[in-house]
Structure P
Amino acid sequence: MSNWRDALVSSSTTLRQTIEAITEGSLQIALVVDSDNKLLGTVTDGDIRKAILAGKDLSIPAAEAMRREPITSAAKTPRAAILKLMREKRIHQMPLLDELGRVVDVLTVDDMIGALQKPNAVLIMAGGLGTRLHPLTQDTPKPMLKVGGKPILETIIQSFVDQGFINFFVSINYKAEIISDYFGDGSKYGVTITYLTEKMRLGTAGGLSLLPKNIHAPVIVMNGDLLTRISVDALLDFHERENAVATMVVREDHYQIPYGVVQVDGTQIIGVEEKPTQRNLVNAGIYVISKLGLENIPNDTFYDMPTHFVKLSADGHRTAAFPLHEYWVDIGRLDELERAQREWPQELQ
């Protein structure tokens with residue numbers, strides 16, 4: 001059983017430090033307690049993303065983002081009753097409290113029923129030319145470049161496998177045989193891999209037209225040149241709670257203007273902001289698409305995801321933005337590839 005004490009934080013702990021506690025722990029929750037371990041609130045992945053979407057800075061204390069009346073259970077409650085309540089409330093962690101409201105344990109669904117295999121298909125887009133990385137990609141497709149001692153695409157697939165996904169589709173085009181020869185049918189990873197061969201470049205959404213028509217669960221789509229520690233469970237939960245047809249993972253991007261920005265009213269200077277930082281939510285290249293969102297994808301046509309999201313919204317469908325706070329790097333540029341090679345842990349031999 002996990003060490004629940006690693007998930008304890010104080011009300012003054014910053015949100016950034018709280019994220020670290022959640023990431024480093026195995027419970028995917030932080031418990032905000034006082035000096036006597038009395039529970040004040042909880043911070044989950046969803047609470048953090050809600051704060052980010054609200055424009056909160058990660059330096060705020062955990063108390064500003066925590067849920068003040070979390071669902072808890074008495075430590076003496078039978079486990080079957082706890083599991084029933086967790087299923088009814090659709091929560092994954094249950095803090096157990098003593099008579100004084102102090103945390104004495106935390107139970108997770110996986111503790112009681114074990115990790116479950118996911119029904120969702122994963123589509124990885126691995127057909128790009130990687131022109132910005134020439135000459136590295138002259139003989140090697142971009143997803144097969146190595147970071148941490150193995151191909152990026154292998155790290156992506158293994159990350160999904162570790163999270164319970166077993167049904168993979170890989171969209172291939174440029175030097176396709178290098179990818180298909182390396183991964184085969186996926187049996188060495190305990191999964192199935194089906195290759196979708198693009199006869200022409202179809203873009204980030206056009207490859208969806210090659211998927212079989214009998215898919216019913218939402219599909220996770222991811223660019224094949226990304227390294228991230230995203231919680232796919234949290235992403236799917238968010239997609240379902242939002243009742244979205246399509247969800248786009250977004251991340252906050254910062255850009256500091258290197259000059260003083262002048263505000264004017266006509267010719268009158270009314271203010272000067274010195275080197276302000278602009279913050280924007282940008283596309284992170286990871287998506288969830290429900291069955292309805294897989295319809296009407298044009299065949300044999302270059303079609304990208306931003307266009308698809310705009311079309312879905314214009315047609316009156318619900319689309320949602322899932323804010324990413326976990327590690328993320330796009331190795332499409334040489335400087336980012338070199339950064340990933342420095343930061344990503346080396347595969348143990």
Structure Q
Amino acid sequence: MKNKRLGFTCAYAPVPIIEAAGFQAFRVLPQGECPDQAGQLLHDNLCPHVKRVLDRALANDLPGLAGMVFVNSCDAMRRVADAWRAARPHDKVMVLDLPSTNSSSSIEFLAAEYDRMARTLFKWNNLPFSRERVRARIKVWNALGRTLDFLGTKMEEAFYPGLAAAVQIAVNTAATDSVDAALAMANAIVSNGWTAKQGHAPVSVFGNLLFDPKVFDLFEAWNMHVTSLDFCTGLRFVSPVGPSPMADPFDALARSYMTGPPCARTMDTTRPGAIAQKIVEQAGAGNARGVMGFTLKFCDPYLARIPGIREALQGAGLPFLMLEGDCTMGDVGQQQTRIEAFTEMLGV
């Protein structure tokens with residue numbers, strides 16, 4: 001019998017804490033065909049991520065949830081936390097505050113927030129608070145992260161048809177089912193006899209949300225070898241926690257989340273252009289011939305970074321295709337002509 005589900009909406013809400021408190025983590029992804037009702041509670045010019053998440057709540061298109069954890073990662077996400085209380089007034093809701101820089105004081109602050117999150121969730125589930133349970137779940141999480149990192153390296157090294165979609169399914173399993181199930185799936189993917197194929201243009205892909213495995217099958221059909229899944233719903237979501245969670249698991253989580261693969265809303269004050277340089281380095285690691293950015297409409301943090309990213313890629317001699325979407329497969333399909341033209345320009 002599975003544990004009670006606990007909903008969350010952002011990669012900065014640690015799944016190991018949710019599972020340690022005895023819940024099944026359930027990331028509320030902006031998917032489905034729910035009616036557009038979010039405008040009742042939110043402004044229309046907000047990112048489609050938060051609007052579609054709220055649409056699911058208003059349409060009751062969710063499993064039974066023991067509560068929701070929101071992260072104050074941007075103003076739109078903060079607003080959906082407020083709107084959720086109106087849409088589902090009986091749900092337990094907590095909001096984590098998230099620093100915007102990775103300074104030592106920010107890490108210390110976030111560690112305290114993760115401690116508060118753990119204590120709250122243990123209390124919600126009527127369990128005694130236990131750091132050891134958090135450490136144990138971090139250990140499993142790290143095993144998953146290392147396995148998926150290995151598969152990410154395989155994606156960089158050569159084009160294996162279907163591998164990107166398989167990795168995304170494992171990531172989605174960690175987000176909506178269990179880390180144990182995702183680890184078993186990842187190990188099975190490693191054991192599969194993947195056969196490399198020639199003739200597809202290697203492209204490094206980054207952005208905020210791109211979670212439907214069918215999207216990556218489409219990219220391959222459009223002559224693309226996806227060398228990276230740098231999304232908050234992709235491999236960035238399952239980054240291992242380090243250096244060691246044994247002393248203080250909350251400090252280890254905070255340090256890893258704030259200094260690891262960054263979201264556009266997190267700034268390294270010592271290296272303002274760090275996110276652009278990371279994208280250049282990631283493209284180089286996979287010998288990509290071009291880079292494609294896929295972000296949501298009205299996502300101010302990413303849109304603000306794009307000029308710097310474009311300039312860095314131009315300096316590295318890497319062609320860049322920038323796309324905006326609204327979380328639907330239909331929207332991705334509308335980009336087919338541009339993507340095919342891009343891969344054709346790159347050659348093989």
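Read-outs throughout are calculated quantities, based only on the coordinates presented, and are distinct from any laboratory measurement. For clarity, every value in this text was computed on a predicted model and none was experimentally measured. Cβ atoms are built from the backbone, for glycine too; each structure is taken alone.
Out of P, Q, which structure matches 18 when relative contact order in percent (Cα under 8 Å, 6 or more apart) is calculated?
Traced to structure Q.
Match the computed value -7000 of helix-only ellipticity at 222 nm (-39500 (n - 2.57) for each DSSP H run of 4 or more, over all residues; to 500) to one of the structures P, Q, and report its label.
P
Comparing FRET efficiency 1/(1 + (r/R0)^6) of positions 14 and 118 (r between Cβ atoms, R0 = 25 Å, to 0.05) across P, Q, which is largest?
Q
One of P, Q was used to compute volume of the Cα convex hull per residue in Å³, for residues 86-181 alone, and the result was 164. Which label is that?
Only one of P, Q returns 164 for volume of the Cα convex hull per residue in Å³, for residues 86-181 alone, namely P.
With volume of the Cα convex hull per residue in Å³ derived from the coordinates and found to be 194, which of P, Q does the value describe?
Comparing all candidates, it corresponds to P.
Taking percent of Cα pairs over 17 Å apart, for residues 158-293 alone from the coordinates of each of P, Q, which one would give 71?
Label of the source structure: P.
Among the shown structures P, Q, from which was the value 4.7 of distance in nm of label points 7 Å out along Cα→Cβ at positions 70 and 334 calculated?
Source structure: P.
So if we calculate mean count of other Cβ atoms within 10 Å over residues 46-53 for every structure here (P, Q), which label has the highest result?
Max of mean count of other Cβ atoms within 10 Å over residues 46-53: Q.
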